1. Using relative contact order in percent (Cα under 8 Å, 6 or more apart) for the comparison, can you identify which of P, Q gives the largest number?
2. I have 16.6 for mean projected area of the Cα convex hull in nm², calculated from one of the structures P, Q. Which structure is it?
3. Computing mean count of other Cβ atoms within 10 Å over residues 110-117 gives 13.1 for which of P, Q?
4. Using the calculated result 4.6 for distance in nm of label points 7 Å out along Cα→Cβ at positions 14 and 294, pick out the matching structure from P, Q.
5. Given -7500 as the derived value for helix-only ellipticity at 222 nm (-39500 (n - 2.57) for each DSSP H run of 4 or more, over all residues; to 500), which of the supplied structures P, Q does it correspond to?
6. Looking at structures P, Q, which one was mean count of other Cβ atoms within 10 Å over residues 182-189 calculated from, given that it came out as 15.6?
7. Compare FRET efficiency 1/(1 + (r/R0)^6) of positions 38 and 62 (r between Cβ atoms, R0 = 30 Å, to 0.05) across structures P, Q and report the one with the greatest value.
8. For FRET efficiency 1/(1 + (r/R0)^6) of positions 134 and 198 (r between Cβ atoms, R0 = 35 Å, to 0.05), find whichever of P, Q sits highest and give me its label.
Structure P
Amino acid sequence: MLKATIKKASQGFRLDPDQALHLYEKADLLTLGRLAHTARFRHNPHPVATYAVDRNINYTNICESGCAFCAFYREKEDTEAYVMDRDTLNGKCDETLELGGTQILYQGGLNPDLDLRWHEQQVAFMKSKGLHVHGYSPPEIVFMAREEGLSIHDVIQRLKKAGLGSIPGGGAEILVDRVRQKISPNKASTSQWIEVMQSAHDLGLKTTATMMFGHVETLKERILHLSAIRELQDKTGGFTAFIPWPYQPGKNTLSGKAAGGTTYLRTLAISRIFLDNVPHVQSSWVTQGHHIGQIALHFGADDMGSTMIEENVVASAGVRNAMNQAEIIRLIETAGFKAVQRDTLYRPVGTVAKAAP
């Protein structure tokens, strides 16, 4: 059966979930890498790897959800709790523009003190600075809809009118409710996450999809997650990219050991092989470090993600990897690809900068 599945994948035929699980469990690492690399060039035939220059702005760390895996959130009464003011936001936007950034990844906790009008004003302000706003993961939108007594569709429509350009795939974790009840019972359900993404696509907004793995889920549940993404993409075609990353245990979070590079590369590879309708797969150097992030370009990834001028959530778990534009270009080029800066929608941006010496 394994030989037949490998042949089917190598020829570009769609795998069903059982075949994908068998391949994931039984194929050796290099075979998975080879199959994923072939699939990568099937989607993106040119020897190019893209990257973005952006900033991850977390507008508040106050959150009602209290997810078991999160080291970032704080209670409202905590001394470290905050809501970002406009002057701070303005400074961060200006610095992003000065560094050649084109977009803001804008996310935060589920804070009941911030109403939809506040969010509309923040989006409109960032848009007025000339930045693309890639903001509000599905759990945030579900939370706003509940607080405002509006439909998910209406919340997204208002945010889009204010200037929201696209929606990140955060909060997906594993799209299986058994898992979500264990690690994030107060956050959006699987069906709600899917509803946000389908509504966004119906309204003309592109989105990304993610998977945080390596905590309480089984390998079969990882495949079920990929299946949910693929099924929605068949309907809407609205996902631009898929980004898997391993859970990073931190202080006062779920115990366990972070998945290593081998597990990450296997998961990345099976994602590229299985998601035959998603155009891009992104490397997660922020969690894995520079070298595994670079190797990922030969395990199905065609994008190195972002320079991440600022990153707070993963860092709060004690994992701190940083990279400037010259370094990300150097890693791409030494991996054998041409580096091309892109925007959120995977369109080339300006002139490619020089790699670090």
Structure Q
Amino acid sequence: MSSSEPLLRVRGLSAAWGGTPVLGTISLDVGDGEYFVLLGPNGSGKTTLLRLLAGLEAPVAGSIELDGREVTRIPAHRRGIGLMFQDPALFPHRTVYENIAYAPWLKRRAAREVDEEVGRLLDLLRLRGFEDRAPTALSGGERQRVALARTLAARPRLVLLDEPFASIDVELRSALRAEFRDVLRATGTAAIHVTHDREEGLFLGDRIGLLFDGRLDAVGPPSTVYAHPATARAASFLGYNVVLTAEGPQAIHPSDLTLAPDGPGLPVTVTAAGPVGRDFVAVLAGPGGERLEARWTGGPGAAAVGARAVVRWSHAISLRSERAGSPSPLGPQSEEGNA
């Protein structure tokens, strides 16, 4: 395969459960060694797409090519694609070494080659000294590292990661994210990582894709997708306020909103307010009941709960209308409920 060609090529992929469409005409390329992140809320079709790519479900239509080879109808175990879920699902009665060595043993690789492969992965994932431990003796982060090592021991061309850090304590999550990305890059393995956590996706991805209602909304470098949301759904998911103006729907970052007690601007009522670390955050209700959020550094200012105020902004991003018509005014989506 030429280096200019994608490792994974997906064209017109769709799926339905019981006649109900759940994924519609997805087309997507992933490069060799690329870390691609698929972002979207629950029910958007992210896991369904991974299951189609892995061969655990059959598509209604479309094609999947890996390394220039059509794999759409090839069984899962012959695709060269690894799949890792939120639950590491380690073999409970096997040691760490035996879990990692499982795939090489199935492939009847020589004992010395298996030992070298397992040793390399133990070093890469900082598991040296854990070889004889049982999965029950490991922390959540350690179990996930073993699960990744076991997946990579099969030498897949592509690894699919389905919310791998959702059950990890928040204080360990950021370190584990960086570790996974570094290990995949060190092994030259491409990955598609599914998450609803926008911070995680923006941090990890070489490119990201936004998936809503079974359709890709945008694909590109994280900085580009974040700085230029095209639709109200994308802007809201990425944490922007979305307001309807005479010029149409516009996205406004919470830090670009200025709250004042009176004067020109959009009238709002302060419904909640308080410090968040170094920032102060005010949740606002607009005249149509829309939820807005303002964020600034400093004290509360005009943000007394129950107070009437106005908001103004100096920068906004024009959005295109949604497929189903004009969007409703929405504020930033909460992470809660999208897990």
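Computed from the coordinates by the stated procedures, all read-outs in this text should not be read as laboratory data. Keep in mind that this is a model prediction, so the values were computed, not measured. Cβ atoms are built from the backbone, for glycine too; each structure is taken alone.
1. Working: P: 24; Q: 17.
Of structures P, Q, the maximum of relative contact order in percent (Cα under 8 Å, 6 or more apart) occurs in P.
2. Details: P: 16.6; Q: 20.2.
Source structure for this number: P.
3. Working: P: 16.0; Q: 13.1.
Corresponding structure: Q.
4. Working: P: 3.8; Q: 4.6.
The structure behind it is Q.
5. Numbers: P: -13000; Q: -7500.
So the calculation was done on Q.
6. Working: P: 18.9; Q: 15.6.
Label of the source structure: Q.
7. On the way: P: 0.05; Q: 1.00.
Greatest value across P, Q: structure Q.
8. Numbers: P: 1.00; Q: 0.45.
Structure P gives the largest value of FRET efficiency 1/(1 + (r/R0)^6) of positions 134 and 198 (r between Cβ atoms, R0 = 35 Å, to 0.05) among P, Q.
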